Structure 1
Amino acid sequence: MRVLVDEIQYSDVSETLVAASLEINRLSDSVLLLCEPTLIGSLSIAVIESSLVDNGISYRRKFSHNEPVNSPWIKIIDDDSENTKIQTNPFRLTISSLIVEGLTGHKGDSRKGPLTPVAQSHALAQLISPHGARTRKLRPWLISGNWINSALDHTYDPLYTALRDFLSDEGIIRIVPLPEVPEPNISDYDWIDDNALDAISSRWINLDMEGRARALSHLVRSSLVRSTPSTSRLEEIVWHCVMAPGWSTDLAGQISSAKKYWDDSEPKIASSKLIDKLISDGMI
């Protein structure tokens, strides 16, 4: 089993996350988990909570950035306004987004992208509880922060690709085209016609490679005259859907469903519902 902090994408934060995991597993006091009630904050906190539950470590959750004076805490910041950092006595860990090298191009050029709080939280959770059942069940959500991040809307995101390939190589996820998703959620994509997708899915197994490519190109034709989605995101939506064991809807579709929690409830309730759902079921 490969360890996330050993991957080059984590080199800027690996020492901090390793030190934090050691401190957390030594804590005798309950650790306070802090984040704003946002989708990124919730996805980050969910996997940390899962690792704490797996290891029997006491914790509390609070949707705020107001830091207590004495209690140990972990704080999620869903932007780059602070650096990921640690201090001890008492224990404090701040996890914040940062730009890192994602992949190296064919000519040796550096390709950078966002290492999101979600991706860092997964690395921390893996260190806290390497074999925890809940923690491992949430591992496919490692790339959810990069999916939500705007980098995919502007250009190619090398972090998303690198981490997606990591999950695929480890057998944690499989990549399939949209017609192979049993219950696709395309509610965010009004340029995809439901009936057309159903028709393609019903005859997908009988199409050869050329026929499949032609069918998908026809399906997304109306998106080509729009400014969104970007080409890189379009490829992920239609050709590279992320599936995990037991899932009937791909990762992008589940994130679309997760966003609706905030449409139906006030932010703190929405965040609580999402975190509890992920810890319990590992999916939306």
Structure 2
Amino acid sequence: MDPDILVRGLTAGSLYALVAVSFNILYRPTNVFNFAQGELVMLGAMLFAAGKSTVGLPWPLALLATLAAVGTLGLAEEFIAVAPILARSKTGTGWVITTLAISLIVSNLVGWIWGPDPILVKPPAPLSLDTFEFAGLRLNSYVIALAALTIALVALIERAYRTLQGKAVLAVAEDREAALLRGINPARLSRWSFFLGGAFAGLTGILAAPILYASTSMGPALLLKGFAAAAVGSIGNNRGALIAGYLIGITEAVGASLLSPGYQEAVVFLVVLTVLLMRPQGLFGLATTRTV
């Protein structure tokens, strides 16, 4: 088997893991899945590409501007499409439709503004996409940095949950009403989670752009694979999302190599289906009992 399959799998897996983590950031304090998350990833890539190529912003400034813009859009989405639904029913799932509506609106607006043509985004210096051989693998410095940054971001987020605010998020995830009685404001945490989840999605788009190009078509695929990684790794478990992201990325690369690129999607979701049939709570989740 071609050893470069591992490199391709880890590269794609890093992106899937990041999307999965962005789902978890939102889900823990809200119990809401934002199905516009893929389009926020795409928007981050497009805004960053426009800032770099059209406006001529340096990498750090374009990065900060993109994170602020996509995070603000995530906050606006919470205010418009999620909070009114939850205010009417804490157990309702109307947010599925409203977040999908936001996804369609963002997709159409971005397509109207930028068109379908992909935009080349170069990695920041000194990183490069130029390949070199190491231990029989063809690598490049950007892919190595992407994998290292993905692991570091997951570790940083896990550490953030040990802070006072992080413990408040975990308390809301465990029992929203009890957390409210302890003086925690779930609505404020929900707003912050949508801002941070949006900014994290924008960051994922920026990191994906040098590999996938900034394109209006990149959102749906990353949304599906990222959500699959979140489910397989157990919803809310960021370490599980990291491992599941790499599992899905490697499975996809092996399927494309052994069968055909046309069958890689079927192979990936066959594996996902098998895992979830055997462990509905995901690989790292705990089975729970329900009182009836």
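Relative contact order in percent (Cα under 8 Å, 6 or more apart) computed as 38: which structure among 1, 2? Spell out each step's value before the answer.
Working: 1: 19; 2: 38.
Source structure for this number: 2.
Could you figure out which one of 1, 2 the value 20.2 for mean count of other Cβ atoms within 10 Å over residues 30-37 was computed from? Write down the numbers at each step before the final one.
Details: 1: 20.2; 2: 24.4.
Only one of 1, 2 returns 20.2 for mean count of other Cβ atoms within 10 Å over residues 30-37, namely 1.
Comparing 1, 2, where is mean count of other Cβ atoms within 10 Å over residues 142-149 highest? Write out the running numbers ahead of the final one.
Working: 1: 24.5; 2: 17.0.
Once mean count of other Cβ atoms within 10 Å over residues 142-149 is tallied for 1, 2, the winner is 1.
Out of 1, 2, which structure matches 16.8 when mean count of other Cβ atoms within 10 Å over residues 6-13 is calculated? Each step should come with its number before you reach the end.
On the way: 1: 16.8; 2: 21.5.
It was calculated from structure 1.
Please state which of the structures 1, 2 yields 47, 24, 21 when Cα extents along the principal axes in Å, for residues 158-245 alone is computed from it. Intermediate values should be presented prior to the final figure.
On the way: 1: 34, 33, 25; 2: 47, 24, 21.
Structure of origin is 2.
Looking at distance in nm of label points 7 Å out along Cα→Cβ at positions 46 and 206, point out which structure of 1, 2 has the largest value.
Details: 1: 3.8; 2: 1.9.
Structure 1 comes out on top.
Identify the structure, out of 1, 2, from whose coordinates helix-only ellipticity at 222 nm (-39500 (n - 2.57) for each DSSP H run of 4 or more, over all residues; to 500) was calculated to give -23000. Don't skip to the end; give the middle numbers.
Values: 1: -13000; 2: -23000.
Derived from the structure labelled 2.
Kindly point out which one of 1, 2 the value 30.1 was derived from, the read-out being mean count of other Cβ atoms within 10 Å over residues 38-45.
Values: 1: 25.6; 2: 30.1.
Corresponding structure: 2.
Readers should treat all values here as calculations from the given coordinates under stated rules, not as data from a laboratory. These numbers were taken from a predicted model, which means no experiment stands behind them. Cβ atoms are built from the backbone, for glycine too; each structure is taken alone.
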